[in-house]
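The structures considered in this document are given below.
Derivation of every value follows stated rules applied to the coordinates shown; laboratory data play no part. Computed from a predicted structure; not experimentally measured. Cβ atoms are built from the backbone, for glycine too; each structure is taken alone.
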Structure P
Amino acid sequence: MSFQPSDHIRTILNNLPLKPGVYLMKDARGTIIYVGKAKKLRNRVRSYFNASAESSLKTMRLRENIVDIDFIVEENEVKALILEETLIKRYKPRYNISLKDDKRYPYIKVLWHLPFPKVETTRRPTEDGSRYFGPYVAMWAVQNTLQTLRKAFPYLTCDREITGNDARACLFHDIKLCNAPCIGAVNQSQYRDMISELMDVLGGKSEAVVARLSNEMNSAAESLDFERAAAVRDQLKAIEYITRQHKAVTGDLSDRDVIAIARDKGDTLVQILFVRNGKLIGSDSRALDGTEGESDSEILEAFLKRFYSETAEVPSEVILPQNIEEVRIIERWLRDRRSGKRVTITVPQRGDKRQLLDIAHENAEEALKMMRAQWEADSHKQESALADLQQALELSRPPNRIECFDISTTQGTAIVASRVMFVQGVPKKNEYRRFNIRTVSHKGSDDYQSMREALTRRFNRWRDAVNEPVVPPPGQEDRDETWRLLPDLLMIDGGKGQLNVAVEVLREFDLLERVPVVSLAKQFEEIYRPGNPTPLILSRRSDALYLVQRIRDEAHRYAITSHRQQRNKLGLVSQLESVPGVGPAKRKALLKAFGNSIGAIRAASVEELSRVPGITPRLAETIKEMM
């Protein structure tokens, strides 16, 4: 049965205008949970409640929480896009794709509108007549660049009113870090020419500057003015140092941003390469929230709107790995952001641009791996995640020891339950365990009964370890500790049904008051708790959600791996049993001799097979023929 909106929502849907605009969806508390734009409001908003929307899990979850819809009509789609971005920044709706941080890139700012322009750093470019260069990934990179630039172009840093009539210059003039227009050492025209060359170097157009300085150095040397020649040489070295950091990647002098995407287990990261004047001047990666159930093209489209609403500089070309639906609208919007200059969005298939895209994609995947690794190594984030999880679940203590169970089966065969262990937010793989399910028929799987068996066997081992403790010999591992220690939190991969099974098992062992238990439904990332019909939904930006997702995904991965091994083993067994004369004992001997490998048995010679206890030469020949 398809989803049926309330009468209130149905009335809104039937009366929305067929005009461009922005719509705001609200939940029962009046909180704006989604902001979108539309070419025709009625058609777009109604699409959330059509049967076709049921293919999107995110849309299904969103519409279940919508109790009211507001809208704002705009003149055209571009203005609607601008308003959409403004409202998303203001309300930060839960279901919109968003950048995980509000990072602003640092820029070098040249106050060109001043008579004697200064050079500064900023993270908030404005249209004040200044020239901006960047973006740079980090402020330290900006400071290093300026420190080097100042040796080649000794610009002003003081607050003096420049008249050229001051009695003496400051200390920076003495150490050759200012050319002292304050005392008339250079006039306004000469100073502005120097700043103009500085901007050429920052913009990647250093060839003319280098040629002029090289001629000047040579002329000074020929005139035996070695002090001047050495000073110009130092300028050239400074410029070379800066330009060496900018790798030429294209034959033309275009400004481009190259954007690629990487996704894995619910995490999404976008990589940007900044190409200015044909040179790669930097790169950065941005993690995204709220991407579940969204296609790559939808994520890229949302990223473009988020990213370029914040950044100061829009290049002439944006290179993407695939097409997006609203390409023309976004191009028009970017053109307006670029003061009317044309902006093109392209999807290259070959050539230099495609190579740049491949580089960006490789960097995106590596950055995503690094992000995960850094999270695992960041004890502060782990502590924060555990504290957030404790608060969200109202636990009496931080869940330092978390066990998670998952079931894996394919068409009822080789059913395997996995248990993974996380201690202090980090996987403890030597305590991972698997359970081959015995009480469920392989002809028809039963996840509930499989979970019941796995949990029952786990807590039977707890009871045995407590009642009949085994003291290990000195220096040997306490194998019972993993069963004897109770978890601070028991997680079950599944929904309400799996949670109810876990509650019943804990009650049977009189542990329900001692072991907190929850289940995590993958479909909507909802956490179910005993006695509470309303699922808990953690903030998309919380470390706690990332932790429980990682634990659940690890349990699923381990279950799948175990299940695959079990299936392979069953496949080998079935083939061996089809050989006349091979019974359980001989099958077991063959498996032991060849390491459970069907490839090894197939590759073995008749003589090697005959060495296995119980395998005669004639039977070995039969095995060889039939395997």
Structure Q
Amino acid sequence: MIHRRRLLLSAVAGAAFCAAPRAFAAAGGESARLNALFGDFVSEGFDLSPEGVTSIGFDSGARAYQKFLLSDRSPAAADKGNALNESQLARLNAIDVKALSPADQLNVEVIAYGLNNQVTAARRFKYAGGTAGGPYVINQLTGAYHDLPDFLDSQHQIETKEDADAYLSRLAAMGTAIDQECEQARLDASLGVIPPDFVLDKTLEQLKALRAKPANASVLVQSIQRRAADKKIEGDWGRWATHLYETRVLPALDREIALATELRSKAVHDAGVWRLPDGDAYYRASVRQWTTTDKTGDEIHRIGLDLVASLSARADALMKAQGLTRGTVGQRYRAMYDDPKFHYPNTDEGKAKLIADLNDKVRAVQARLPKYFGVLPKAGVEVRRVPAYTEAGSPGGYYQQPSVDGKRPGAYYINLRDTAEQPSWALPTLTYHEAIPGHHLQGAIALEAPSPLIRKLTFYSAELEGWALYAEQLADEMGMYDHDPFGRIGYVHDALFRAVRLVVDSGMHAKRWSREQAVQYYVEQIGDKDTAAVTEIERYCVWPGQACGYMLGKLEILRLREAAKKRLGAKFDIRKFHDAILTPGAMPLDVLARVVADYEAAAA
């Protein structure tokens, strides 16, 4: 998955950052008006998101002041962002689309889709800042306590004394950010929106673990102390950071722990968002937000059940070919999970070896890319361990895009809280999904393409995650499992895993399954460890609909590929098909279908 922190960004919430007008100085007429509007949008988005500015490497020059700041996470800021969405949509709708070039028309369509989703959700739902897709401000996956330590350590650059001063300023502001989220959580609770008890249990576990660390063991103190020393920046940075950590951050964590404990006493065990105010409509809006489709919960459930049946049959055949015949497919996968021959030692040395082996996988698949892609990225990708302080609630792996300025490479994070959760037969597919030919290839190509910034940083989960899931199948087609039969069994497992997601997500939120029912189904079908299954199911509880985008996106890309092959025959070129999908950046699935149709027309 692509790891994205929740930012209050108006247009960015639906469509990411927009292009500045200087990139289109030669344009005239309605195109010039549009690009000037894009310039306004990006400035407005930047004003609301200092972390976003840092993440894409733009916190210098006129925007240097923002590296001293954090985003406002208060309900008032959410209202401000929602009002800005309304304003931006109205201004965008005033553009004469017929007078634009096809490329500009595509940009308008992509941005308008995101803004429409945001505006529609904010008008209907008054909790979670008026956003669909994530109803709980306090949870185990996001929030200031969860995101800011890693953000400050890995994305806030420290090269000069000013950078170090800015770090301290943000460290001091972390307490305010936590309090602002608590304010939103209290407002939501007054509206009847409280996370399930098990979500709060995991959140409290992580909050207390973070709170228990003494200052000298906290990454928030260690990071500036280490990096300032590396750059020979004079100053007692460790002492100053310790003071801010102890006087600003820890008291705010205490207040959040107290609030989460209070909410826990009022929480229920029901997993689905159906129990929230207007909950059925909230799930439909969340599915649209994450999948860019209007599929109902019942449709998603049926698709998932059909795929689980077909993929289980394929896994059964592959397993029997390797002599694995006893038990159900899920039981055989569990036996493979438990087999020590597939485990790396759960030690520092074993984890280092695991990461080294993943780097070898990346290099091996990279050598085969020219046969399948005309455009290849320049940016590299690093394999990193998920920070220990967030690994308890984090997924098995996720990807972080390179910065736009090229200073920070892409990063594929692997969760190594327990190496038994990452058996060797599952690691190749996870690597192809998160790195190459998955998210890194996809994200870096979009960033490096000669296109407006709006197309480089647009975020639509179904197309992005659908591509990464498609990349798993593509790796098989590229021959990456030809001499790795257990790796191929792992590839089918992961496809089955995404099919199971369709069933359990729709099961909990549309068919009122319990958490336990979802965990049981998950484990029975794919045999994952109970700890991994619980982490996944609880993720779907706080991000309703998000897990559905993977398989629905992949199915659409495969449908478009088969249609293009049928229409073009011998003229079909897999490299040009992939370039047509990747170079414009992410987009809703309906828009993707039109882009592929344009490619087909040109190729024919």
Structure R
Amino acid sequence: MRTHYCGEINADFIDQTVELCGWVNRRRDHGGVIFIDLRDRTGLVQVVYDPDVEDVFAVAEQVRNEFVLRIKGRVRARPEGTTNPELSTGEIEILGKELEILNRADTPPFQLDDEDTSEELRLRYRYVDLRRPVMQERIMLRSRVTRLLRNYLDEHGFLDIETPMLTRATPEGARDYLVPSRVHAGKFFALPQSPQLFKQLLMMSGMDRYYQIVRCFRDEDLRADRQPEFTQLDLEMSFLDEDQIMGLMEEMIRGVFRDALGVELPDPFPRMSYAEAMRRYGSDRPDLRADLELVDVADLLQDIDFKVFAGPASDPKGRVAALRLPGGGRLSRKEIDDYTKFVGIYGAKGLAYIKVNELANGVNGLQSPILKFMPDEAVMEIMRRTGAEDGDIVFFGADKAHVVNEALGALRVRLAEDLGLMRDTWEPLWVVDFPMFEWDEGSQRWQALHHPFTAPKAEHVELLGSDPGACLSRAYDMVLNGTEVGGGSIRIHQEAVQEQVFDLLGIDEAEAREKFGFLLDALKYGCPPHGGLAFGLDRLVMLMAGAHSIRDVMAFPKTQSAACPLTQAPSEVSAAQLRELHIRVRVPEKPAG
């Protein structure tokens, strides 16, 4: 029905006849001459209809926005002074000779160029929303990225292998979506949170290198970068150590950014230990675009009378840290109060500060309600450690270490964004040397920081029995501009070590056999050393597209309440369907009388 796409037509086509199809982006009637901007996924082109051909002009008069058209015409240069350099087709226009209305359209529920349209409305009419150029660019970027990933992996010996969507429920950190079985009454499948166990089994099967662009499902609380169903690039490799895996993966990501965006990422990516990331940035996914760092000052404040600082400073699980904000002395009291409320979201009880007015005057050149509680020597040493200068402000966090890290870690990013201190660069990073376990106060037991199949460092295996809290894992996360885009580890490939980890996590032999018996059995039959990782494809494309939510790079996402306004899912099903699935329907009793 067409010879070309709209966005392909340029000055090279002048005097040629072309046939195009698309949607009407805009129709203008200029004193008897009708201009139609015809749009498809490649862009738009201007088509001109004049009254010389009466029957065609009569059709053009009927055209309205979002009508679907097929046109035929001759390409010509636009008159001098009317070119549009912002369009790839801006030097030309098409003199329309034929026009066919393939389909009419009602007035759309919102204008495609209306930036204030609510997300709820955009998702309700997603097929209209996806016509917007920005959305089409994002979906096409996603397609390019997946193609580039597949090409790289194919070239490096990876096999594209599917794993089951219906499997058994296993504890992986989030609630499962369950699917009742009609054939096996009272039993359920689970939709996979990830293909973790299957990809390990594939390594035990000798597949050597596996990948899959796979849908995953987690029934968890949602936010901007979470969805109940999302897409991973899932990978697993045999006979490689973590350095080799990280080298392969960063080469792949460098190639994707180069070919999709024309961006050159560093070679190699920097690496940082988990401990250093938490100490300097309060986060295991630090955003390196901002040169703001946390500085420990607890050793200066352990013996002071100010219990707000002295308590956490003397607590082995506490932390007192300072965060210098260059030029922050200009912040108003209201702004400081707003930041105090912000850190309260993360459990902080307050936000102490010192404004640096004239450092040359010592403590007398500083301004803060907490100065009277702190020795002058300690205050001046804090100024030295943080590198404070006139016009700065120094914020403080004092509490349990995890509260200080979360609060000041989030604050440094918020401050950098608000005050324009965030560089417009790409800052990738590998975070390594994660703790193997973390202690859960609620259950009073150890929990795996990643998952229970992560291998400990070889030199730390003996710590599993003596000091689990000091045991480091062979895990690694790829972070980009403060977002974790991928994470993985070397896996446990020895049955004895896997059983030891299960025991440490409070998973007894009976529970281990029930939930992971097939994996434990497979470990007995020749398991190679192996490891892998998974990239959050939605997150990666979100960053590359400059979008603010993964919903903006997914064709048909759910809302933050895990609903689909387009299809009205989830929905009720009939009582007959429920009975067929052996699910009892409880009928509410009628009130007496």
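Sorting P, Q, R by volume of the Cα convex hull per residue in Å³ from high to low puts P first, with the largest value.
In this comparison of P, Q, R, the computed figure -14000 for helix-only ellipticity at 222 nm (-39500 (n - 2.57) for each DSSP H run of 4 or more, over all residues; to 500) is attributed to P.
Source structure of the calculated read-out (distance in nm of label points 7 Å out along Cα→Cβ at positions 266 and 506, 2.0) within P, Q, R: P. With relative contact order in percent (Cα under 8 Å, 6 or more apart) derived from the coordinates and found to be 8, which of P, Q, R does the value describe? Source structure: P.
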